1. Supply the structure label, taken from I, II, corresponding to Cα Rg over 2.2 N^0.38 Å, for residues 137-208 alone with the calculated value 1.42.
2. Thinking of I, II, which structure, once log10 I(q)/I(0) by the Debye sum over Cα atoms at q = 0.08, 0.15 Å⁻¹ is computed, gives back -0.43, -1.51?
3. Taking mean count of other Cβ atoms within 10 Å over residues 57-64 from the coordinates of each of I, II, which one would give 17.9?
4. Computing relative contact order in percent (Cα under 8 Å, 6 or more apart) for each of I, II, which one ends up highest?
Structure I
Amino acid sequence: FDDWRDRQSSIDPGLPVKPGDTAVQFYTSGTTGLPKGAELTNANFAWMLPLWTETWLLGPGVPNLVCLPMFHIGGAGWGVAGLFSGATNHVVREFVPAEILRIVESERLQVMLLVPAMILFLVQAPQIHETDLSSLRLIVYGAAPIPAELLRQALEIFPCGFQQVYGLTETTGGITLLPPHDHDPGDTRKLLSCGYAQKGVELRIVGEDGRDMPVGAVGEIAVRTPQIMGGYWRLPEATERAIQGDWFFTGDAGYLDDKGYLYIYDRVKDMIVSGGENIYPAEVESALFGHPAVADVAVIGVPDERWGEAVKAIVVKKPDVEVTAGALITWARERIAGYKLPKSVDFVDALPRNPTGKILKRELRKPYWGDRQRLVN
């Protein structure tokens, strides 16, 4: 890289810059397949940055934490938002909970963007109760579903507002927001929402037949916004599948309520079909996470000769706490429908995650699906 760089001229070539030109190419997280290069344009950022930085309380001199990987929209995009607004970015190479808490206190951080796994690690850190968190004004979070119980724990510990943001690499980040005033610990239903559409964003819920679904019905989330990428690099067929007309099809399953709040169920590809019923792992995970013995949990579908697929929970227990599979299933039975309950529970020391904190469910499925050509049964 150094040799290539040093062969180039140090003189700005002065090439004209157009709104539709690609500004940066980020790769999707690849939790369900190979990552794809999403080409984000100057126009995408020109629309996104003025809108979002105000809701994120970013402004001149505001101490801001940048802790997500820079190859990810949540890392570089958040860092660029800080630069755009004149904030003071504190960039860390890796997320170490004790070090993050030290920086919060020593640098008097006001704003930070986290993924749910990071919130989990901070809440569980022994140092959290001795750290001065009083400087924090806002914690923005997103990139994966968050269990309501984890969010309640965080709301009790952190003396600041929380804002959930839902978005994708392909949408230049956030497209919906759940603002601080919608974070009522007593309103479990609202805590499970990722909020309403940001200015300039239109949402649709599309069924398998391509028709729009009614209020409350689950389907694939489609979005129309000036933040939609130019396309996937050198993947015209994938681009045509994802962008149909002006609409980007996210691959996420969710529904809208009668007030326009969006609820994410899961990735469409992560959906479990058991006995003809659609089961979304995130709902089961949220039910199990509330158990006092559960430190982390992932739910997958595994082959079942009778039902096609069966629900399996993979659980990380809290240290020095014992719990049985039966106890966890009984706990979940009081919170979700019977057909969604795990048929089995495995206990592991840790869950595999990518660098942005998303659980790699394809890795969890491998031992159970073997050499099958399709990960459905």
Structure II
Amino acid sequence: MPSLVTLRGWATSWACMPQLTEPDNMPPPPFTGHGRALADTTLRQTVRISVGGTRIRLRLSNAFGGAPLPVTAATVALPAGGRAGTDAIVPDSARPVTFSGRASVTVPVGAQLVSDPVDIAVPARANVTVTLYLGPGQASQEITSHPGSRTTSYLLRGNHVAAPALPDATPVDHWYLLGGLEVPAGAESRGAALLGDSLTDGRGSTTNGNDRWPDQLVDRLHGYAPTADVAVLNQAAGGNRVLADGLGPNALSRLDRDVLAQSGVAWLVVFEGVNDIGTAEPTGAAQRAVAEDLVTAYDQIVTRAHAHGIRVYGGTLTPFGGHDGYDDPAGLREDTRQAVNRWIRTGDRFDAVPDFDAAVRDPADPRRLLPVADGGDHLHLNPVGYRMLADAVPADLFR
């Protein structure tokens, strides 16, 4: 067993982090055109943190940008009514953000920049508004984004970073250019990173409802005194695969950036692999290969995380029987899911195994989701199903 990491200094504090994916969701016209994105544009976004504090700092990312990212001005504020996905902020709550003392900054291609600390009191599990203004815009058709935000953002021409509301703005259900939000953490605070795909990203959850299973997990953990200071980092990307790039880099390649490089991570929950199985050909040879490769990949993830003193928990893969695309007539992909789950449960590599499969499968037909948990496509869950996943993770794992 690896020893637990004690958090010092600053900690990433997302309950749902806007995980970065490949740039396939450009802002809508007129905010994109002529080889440039977000020129003379204010971008207002809300994100939910997990651990609160009296100071925060912002991380901007140009991980997938095709050109340097010029940020002319930025603010953080409290959203009106504490709501996610609103264009309005609490009056006079906007605080300017600087980077090494500079109000304007350019993020190099592939890089992240961390802001100076901003004095603003934010409660645990609260929403925070981040507003950016890009004067010249980004000179590329490739920008860093997260299409599956399940949260509404707003685009408006001109510089409105301190405006109390943006009633004429264009709403988009995406996040852009954000890499993280951090708060100063006490000696006992630690973080749990969740490495996953659309099931962790929250497809089927309520837009602006913060009811993905990571959201519901942090709500439950903060209800117990021993885990009241645990930060939950949702490091999921919809369509993601463990072995090959899909929507975003494969999980093996993004482990360093999305888990090992994050501040204060003590635990990692791996809940990913269904897209590898579902996109592999439904033949015996292809499915045997993907099962063997997934086992190897999980073993590598555990080895690399253990080297950083991080405990690794493996979530069993949930059913997809009846899904149009993944469920094959011969049941070969289901056989692979079962084989992979047997290894997760009995391979003795993970430090613990939250049994997500057992939590949401239909006892009358274990290859399918419980009807009450099914989001409608027989692969993704609804908020009730995500509550079941959150409840399947013992709180004692984070003590």
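1. Value 1.42 for Cα Rg over 2.2 N^0.38 Å, for residues 137-208 alone corresponds to II out of I, II.
2. It was calculated from structure I.
3. Computing mean count of other Cβ atoms within 10 Å over residues 57-64 on every structure in I, II gives 17.9 only for I.
4. Once relative contact order in percent (Cα under 8 Å, 6 or more apart) is worked out for each structure, II has the highest.
Every number in this text was worked out from the coordinates using simple rules, so none of it is lab data. Just so it is clear, the structure is predicted and the values come from calculations on it, not from any experiment. Cβ atoms are built from the backbone, for glycine too; each structure is taken alone.
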